[in-house]
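What follows is a group of structures, each given as structure tokens.
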Structure I
Amino acid sequence: MCSHYESVKDKETLKSHFSIDNIPDDVKEDLWPGYLGSFIRKTEDATSRELLPGSFGLIPHWATDTKIARHTYNARSETVAEKPSYRDAWRLGRRCIIPADAFYEPDWRSGKAIQTRISRADGKPMGIAGLWTGWKSPDGDILRSYTMLTINADMHPLKCLFHKPTDEKRMVVILPDDQYDDWMNAGVDDCREFLREYPADMLVAGPT
């Protein structure tokens, strides 16, 4: 599971790699659940992409406050269509891309949790598959939020090294660069075709 990641720090790289023009000013670069980050979605006319601020951790419309974001930052692909927190966003096709330079996982092979930074081997940003939604506060304000989709990684050559030995191994879904629009435009029945492991030799990991 991924509870800590870095957003893309270089604005020009963010614009060029993800083909977006707008960059929000009030988002954090070092993200934990409940922090204000950013996600990419289709524009309303579906002709281009836009980057929007949002809480890291999905806040469903029925939530009474934003504290739920501390528990909804990752959505399991196996249950995303049924879990109350995610099923509406999944059914309504509210798919997004979460731009990231890296994410962090604990390496327990030494018997202690060693915080480890994982990034693309080619140095390019990651486009992590996610879901987004909007939440209306009791005061009437609208807050957008997002979550990362995860898949089982027990057999992944790299991700199987992380988390406690007794824990299931999970990894976020990192999309190939040429599939960003396909992911956001796909019908619900076709979405699971994108939920695949990212090749281990295309990632690098090292202690922070």
Structure II
Amino acid sequence: MTTYHGSVKVGGTPAVRELAHLIITKIAVGPYDNDCYLLRCRATGEQLLIDAANDPETLLTLFSDGLGQVLTTHRHADHWQALDAVVAATGATTLAGRFDAEEIPVPTDRLLADGDTVTVGRVELAAIHLVGHTPGSIALVYDDPQGHPHLFTGDCLFPGGVGNTFGDDAAFRTLLDGVEEKIFGRLPDETWVYPGHGNDTTLGAERPSMAEWRARGW
């Protein structure tokens, strides 16, 4: 079995992580090096795509045998450029945070709030609502019963800091407070973080830097 590394490039080979109950496939698409994640339940084969960011032709090769759901982590256009084409090709149900959905041009079938459960076959994930990068960003956590948690953060948490708040100090504080309370305050250091761009990280790798993030203001 190939060791999962979480480092992918546009036009490159997807990275695949095989858990006991869930298979995670990570792929990068251009032009903004967005990371997209396909979650597949081992028991049922049901699938969910996190962020149909761009390049639908590439994304469609990941789930030629069907796609049940697409979750858009937030309203920014680089995370939904392929959504219309993917939904048209698959008939997938769309999910997004209730406070971002109106800004996503493809209708949202299910509006998500903090704590909602997202089911992929027999696998359950929990939605985490985070405010600051956008009003309705949604992170998604899978607490693997046979391992550590797996956290899909969209653009709210990256290696080295929280997401861009575009110079808005209040938004930065709100986002960092939310990330501190709902993510670092609840999940262990072993939690693997899958961001919306770039390489993966863990909460343990990032936790020591939180005071520095707060002090620098971004």
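Readers should treat all values here as calculations from the given coordinates under stated rules, not as data from a laboratory. For clarity, every value in this text was computed on a predicted model and none was experimentally measured. Cβ atoms are built from the backbone, for glycine too; each structure is taken alone.
Which of I, II yields 14 for relative contact order in percent (Cα under 8 Å, 6 or more apart), as computed? Let's see the in-between values first.
Working: I: 21; II: 14.
That value comes from structure II.
Matching task: -4000 is the computed value of helix-only ellipticity at 222 nm (-39500 (n - 2.57) for each DSSP H run of 4 or more, over all residues; to 500). Pick the structure from I, II.
Working: I: -2000; II: -4000.
Of the structures listed, the value fits II.
Assign the value 16.3, 49, calculated as Rg and Dmax of the Cα atoms in Å, for residues 89-192 alone, to the correct structure from I, II.
Numbers: I: 16.3, 49; II: 14.3, 41.
Checking each candidate, the match is I.
For the read-out Rg and Dmax of the Cα atoms in Å, for residues 65-104 alone, a value of 10.0, 32 was computed from one structure; give its label from I, II.
II
So if we calculate distance in nm of label points 7 Å out along Cα→Cβ at positions 73 and 137 for every structure here (I, II), which label has the highest result? List each step's numbers first, then the result.
Details: I: 2.1; II: 0.8.
Top value of distance in nm of label points 7 Å out along Cα→Cβ at positions 73 and 137, among I, II, belongs to structure I.
When distance in nm of label points 7 Å out along Cα→Cβ at positions 169 and 185 is calculated for each of the structures I, II, which structure yields the highest value? Please report the intermediate quantities before stating the final value.
On the way: I: 3.5; II: 2.3.
Once distance in nm of label points 7 Å out along Cα→Cβ at positions 169 and 185 is tallied for I, II, the winner is I.
Work out which structure the value 16.3, 51 belongs to, where Rg and Dmax of the Cα atoms in Å was derived from one of I, II. Walk me through the numbers before you get to the answer.
Details: I: 16.3, 51; II: 16.0, 48.
It was calculated from structure I.
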